[in-house]
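Take a look at the structures listed below.
Bear in mind these aren't lab numbers, they're just calculated from the coordinates by the rules spelled out. What you are looking at is a predicted structure, and each value in this text was computed from that prediction instead of being measured. Cβ atoms are built from the backbone, for glycine too; each structure is taken alone.
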Structure P
Amino acid sequence: MNHILEKIFKKRGIESVDKLSREERETFQMYEHILAKKEMTLADMREFIGARIQQIESKWQDTNVEQSKKAELIPYHAVYKMLFQAIDAPQLERQALEKALLAQLEL
């Protein structure tokens, strides 16, 4: 276990990963996977942000989650979406340019 995660577990009185809920375990595994790497790649960031967006959206669909709790997730969702769009922006710009250039070939 990563030493940072180990300290957090100790501080919160969590004895093992087995004590976590399914969602917490998934988050822990994702954190552990990312922290095990020397350097985060753009693909890692995309995966992390995508997983966060999915978690938030699944909570929004959960009828057992209070509306006030769902509303608290809106700013997080907005930030994650903005980061996701920033990562994909160069690719989208390239695609738009390619379309424009291909259109020139058709003239």
Structure Q
Amino acid sequence: MLQELVQSEQPQFLTTYTRSPKILRMINRVSSELYPIEDDPELHFLASEMLFAEAREGTFYHINRYSDYEDGLFVGEDPASSSFKKNGPPLKQQFGGLVDARNALVIAARVRR
């Protein structure tokens, strides 16, 4: 579905908030660079401009994005307990701001041409 949207709309960048490595992998399939996985200066700036973006240890988060849910938005296991890359560290270990289940990463990606 994302690939179809990218093909029809042809955006230069994609942005979102997430704590799910599945969302990161989905965006990664249509992008050439993905922040915060890669530290691209232009994407770093784009992430900093996102509504509610707050820097913590060099990474941007939406703090308390899921503030209405004490244990986060998900039911069951926290998606941030999984890794972005096979055999990689869990997302919440890689990005310390995700230890709090109410926080989300700010994601910015350059769409592949």
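Between structures P, Q, where is Rg/Rh (Cα atoms, Kirkwood Rh), for residues 36-83 alone highest?
On the way: P: 1.09; Q: 1.03.
For this comparison of Rg/Rh (Cα atoms, Kirkwood Rh), for residues 36-83 alone, the top structure is P.
Given a computed value of 42 for relative contact order in percent (Cα under 8 Å, 6 or more apart), which structure among P, Q does it belong to? The structure behind it is Q.
If mean count of other Cβ atoms within 10 Å over residues 28-35 comes out at 14.2 when worked out from the coordinates, which of P, Q was used? Before the final figure, lay out each step's value.
Numbers: P: 14.2; Q: 18.2.
Among P, Q, the structure yielding 14.2 for mean count of other Cβ atoms within 10 Å over residues 28-35 is P.
12, 29, 32, 16, 8, 4, 1 is what came out when P(r) over Cα pairs in 10 Å bins from 0, in percent was calculated for one structure; which of P, Q is it? Of the structures listed, the value fits P.
One of P, Q was used to compute helix-only ellipticity at 222 nm (-39500 (n - 2.57) for each DSSP H run of 4 or more, over all residues; to 500), and the result was -26000. Which label is that? Mind dumping the intermediate values first?
Numbers: P: -26000; Q: -6000.
Clearly, the read-out refers to P.
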